[in-house]
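Quick heads-up: structures coming right below.
Quick note: the coordinates plus some simple rules give every number you see, no bench work behind them. It should be emphasised that the depicted structure is a prediction, and the values quoted were computed from it without experimental measurement. Cβ atoms are built from the backbone, for glycine too; each structure is taken alone.
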Structure 1
């Protein structure tokens, strides 16, 4: 039995809203299965990130359809087949939430902390905002990391909380829940 392939798609467009309905229709028409989808806007730029699964024929058909879709809508469109061995992905997913007074480089520092300990960063989001009553600029950073099964979680948690104490960061580290 042939194993299904996976395709990661990114689309960036500016000026007009992302034609997401048409993009989802193309995936359905190619008979690909949509595994994950994220759409966001940053300023006037729209971005879509999609993860699709299908057999070789369906993925090849989708790739051909995406080319004309991107050209028609003047999108920066990229796609790549994910050929990762499933055994490489055997990690415990943990969510890290950090809130702090806004400071330059905090997301970089947090990413470096986990990468130096052989963690995988699966997702990172950061938002800057003003505190409700004081107007102090704050930053909220959420990471989802993959912890290799060989690592001791309690040791990582203790080390991370010590790191947060040192830099006056309010943080929570907990398993990703379904």
Structure 2
């Protein structure tokens, strides 16, 4: 039993060592994507409003600049690891809305034409789903060791909340 516990502890230490670079990679990739997407929306509002209207999104003239701002500012927050968990929430919401509006017909067609497995594989292949999963990871684990969040945590302690992983049992 002691050998199993030692192996378990070693695996946890190795995983902890890798968490920082993995979370940094996720933040840099997603941050760059959302900054670019938000910037594009904010600088092409007329086209984005028209696209949102074609999808049946209500108040498209309000939603388009709001989504562009969420993506741009949220992307900056992710890139630098500032309030990462908080930034992940509205970004994840935009991905859910994108799936339910822009991708919904594709989802229904994939499930109806190819059965459950083909439909699931098509659904899992959407970029929006990939981004949503990555945002859930960042929300769950925080920004990681190489972030402004970590610097704030070191400076202010638990007053800002935990940025680490859940405690192990």
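Can you say which of 1, 2 returns 0.25 when FRET efficiency 1/(1 + (r/R0)^6) of positions 68 and 92 (r between Cβ atoms, R0 = 35 Å, to 0.05) is computed?
Answer by label: 1.
Compute distance in nm of label points 7 Å out along Cα→Cβ at positions 12 and 140 for each of 1, 2 and report the one that scores greatest.
1
Kindly point out which one of 1, 2 the value 15.8 was derived from, the read-out being mean count of other Cβ atoms within 10 Å over residues 108-115.
Checking each candidate, the match is 1.
Between structures 1, 2, where is volume of the Cα convex hull per residue in Å³, for residues 76-131 alone highest?
Largest value of volume of the Cα convex hull per residue in Å³, for residues 76-131 alone: 1.
Could you tell me which structure in 1, 2 was used to calculate helix-only ellipticity at 222 nm (-39500 (n - 2.57) for each DSSP H run of 4 or more, over all residues; to 500) as -9500?
Computed on structure 1.
Can you rank 1, 2 by distance in nm of label points 7 Å out along Cα→Cβ at positions 4 and 148 and just name the one with the largest value?
Largest calculated value belongs to 2.
Of the structures 1, 2, report the one carrying the highest value of mean count of other Cβ atoms within 10 Å over residues 52-59.
Comparing 1, 2, the top value of mean count of other Cβ atoms within 10 Å over residues 52-59 belongs to 1.
A value of 4.1 was computed for distance in nm of label points 7 Å out along Cα→Cβ at positions 44 and 60; which of 1, 2 is the source structure?
This figure was derived from 1.
Could you figure out which one of 1, 2 the value 53, 44, 25 for Cα extents along the principal axes in Å was computed from?
1
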